[in-house]
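Student: For reference, the structures are reproduced in the following blocks.
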Structure 1
Amino acid sequence: MSVPANTVDPLDGRDPALIAALLPTMGRINRHYLRLRSEGFASLPTGPVLYVGNHNGGIAGPDLCATLGSLWEARGPASPLFALAHDFAMRQLPWLGRLLRRVGAVRATPDNALAALRAGAQVLVYPGGDLDAYRHARRRDEVVLGPRTGFVRVAQAAGVPIVPIVAHGAHRSAYIFSEGEGIARWLRLQRWARLRRFPLALALPWGLAVGPWLPYLPLPMRVQLKLLPPVAAPVGEPPERIRDRVQAIMQSALDGMARGDRGSA
């Protein structure tokens with residue numbers, strides 16, 4: 001897989017000083033508001049890896065605050081970590097794109113992920129995207145990676161392992177009662193926004209939150225994070241098989257976390 005220079009975002013926009021300034025606030029949010037419990041972050045891999053997470057709650061989902069905060073605290077703000085962000089946020093909302101670049105975001109393309117990994121950085125990606133983030137509330141304990149295999153191909157091309165990070169509880173930050181697949185088709189979101197969902201949710205402070213871009217205040221639900229052992233992505237193995245293996249491992253972990261949460265309720 002080649003990495004044409006004209007399609008790769010620059011990697012020098014990351015601002016460790018800003019990340020260090022944000023960390024204390026993120027830590028307080030994670031500890032006191034989200035009541036975050038994390039497991040596995042004391043022994044993070046040191047070299048380039050592709051972190052793969054399950055996505056929850058859309059644009060204001062607390063999983064991103066919990067995951068980035070945990071990784072930054074464990075690795076230090078100066079250690080290169082990049083997160084793949086949706087192209088719409090990065091390019092159509094320039095002010096937001098500039099801010100996201102300062103905390104290590106790059107557009108979610110294979111070329112950007114490969115460039116960061118080959119530069120020695122670690123990369124965080126949510127392969128399920130809107131299919132995972134905007135799933136119905138009754139599917140809150142499902143991992144939905146969908147048909148996408150791009151993240152596996154990136155790991156194979158870069159020769160790095162896939163390290164799953166599973167979040168539980170974050171999808172309860174809003175009550176998504178409709179995934180809005182039909183609305184997304186009617187609006188042709190896939191064509192101009194690369195989205196296949198237009199969610200309808202009950203969320204603070206709006207009551208009714210319409211669409212994928214409306215920020216909201218996450219409900220203070222307890223969030224758990226679990227970093228799982230690396231999964232190899234050998235060249236030559238069908239990407240679909242590796243994707244299914246990663247999803248099965250993540251789903252098994254999420255099932256266990258959900259059972260534990262119900263048992264402690």
Structure 2
Amino acid sequence: MGKLKGKVALVTGAGRGLGRAYALHLAKLGADVVVNDISMKVHKEYKEELSAESVPKEIEALGVMGVGIIADVTDKKQVEKMVADVDARFGRLDILINNAGGALWGSRDFDPMFDLNFHGTVYCCEAVAEIMKRQGSGKIVNVGSQAGLKGNESYAYSTAKAAVTHYTRCLALSLGPHQINVNCIAPGWILSSRAIAGGRADKETRTKLEDNIALGRLGMPDDCSKVIEFLVTDLSDYVTGQTIPVCGGNVLF
């Protein structure tokens with residue numbers, strides 16, 4: 001508790017699922033958290049139960065500030081306005097978690113897949129970087145995927161996430177002189193609400209997946225949150241440009 005007291009974090013796609021888990025974890029560490037999503041009611045889509053009417057309200061219950069901003073990260077102007085609003089409200093921004101994304105279209109639907117998973121990440125990084133440069137500090141964590149680290153048949157999604165991984169390296173080089181750390185996590189088979197709704201927790205599917213995981217289990221959202229904690233606290237001050245697979249050993253190279 002208190003590791004991030006006085007810090008301000010922005011988490012995209014945080015109205016439910018993994019983004020929600022990241023936002024709540026940062027709040028428990030003492031950060032004021034700005035929750036971004038296309039709606040503050042997206043948790044209802046997969047019947048995810050909250051402890052309050054929205055994620056920002058859950059954050060406020062933890063004793064820190066929780067702010068909700070509805071914006072589409074695939075729209076550069078909306079992203080710029082969102083970040084400007086955060087700057088106007090807090091006067092700083094210490095942490096950005098680029099979580100918004102997902103394999104929401106077909107394997108060959110490159111345009112929408114790149115818009116959400118790659119371009120949205122770029123827009124957020126570009127907007128936030130100006131504030132962090134002014135401060136001379138900041139932590140950016142992009143969210144890739146194990147799909148972006150190995151070949152598979154999800155062409156569009158995998159390629160978009162691979163682009164996020166390499167963009168992370170390039171951005172780390174650019175922002176390093178400003179003492180801004182840029183890293184990436186690559187979640188594996190995680191039991192998020194959307195994944196559960198899609199059948200990942202079903203016995204047959206679960207067993208098939210677990211057979212290929214070194215630790216022999218599917219991941220939980222908090223498994224990713226703990227790595228996020230490492231990447232946004234002083235524990236990772238000398239780590240930048242890296243992608244950490246959070247996959248229980250499904251990706252081994």
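Student: Quick check on the output: 15.4 is mean count of other Cβ atoms within 10 Å over residues 180-187, derived from one of 1, 2. Which one produced it?
Tutor: Corresponding structure: 1.
Student: Could I ask something else about it? For the read-out mean projected area of the Cα convex hull in nm², a value of 13.6 was computed from one structure; give its label from 1, 2.
Tutor: 1
Student: Assign the value 1.7, calculated as distance in nm of label points 7 Å out along Cα→Cβ at positions 84 and 228, to the correct structure from 1, 2.
Tutor: 1
Student: Looking at volume of the Cα convex hull per residue in Å³, for residues 60-123 alone, point out which structure of 1, 2 has the largest value.
Tutor: 2
Student: When relative contact order in percent (Cα under 8 Å, 6 or more apart) is computed for each of 1, 2, which one produces 18?
Tutor: Only one of 1, 2 returns 18 for relative contact order in percent (Cα under 8 Å, 6 or more apart), namely 2.
Student: Matching task: 2.6 is the computed value of distance in nm of label points 7 Å out along Cα→Cβ at positions 148 and 196. Pick the structure from 1, 2.
Tutor: 2
Student: Still on this model: Given a value of 26.9 for mean count of other Cβ atoms within 10 Å over residues 12-19, point me to the structure among 1, 2 it was derived from.
Tutor: Label of the source structure: 2.
Only the coordinates and a few stated rules stand behind these numbers; no lab work does. The structure presented is a predicted model; accordingly, all values stated were derived computationally and were not measured. Cβ atoms are built from the backbone, for glycine too; each structure is taken alone.
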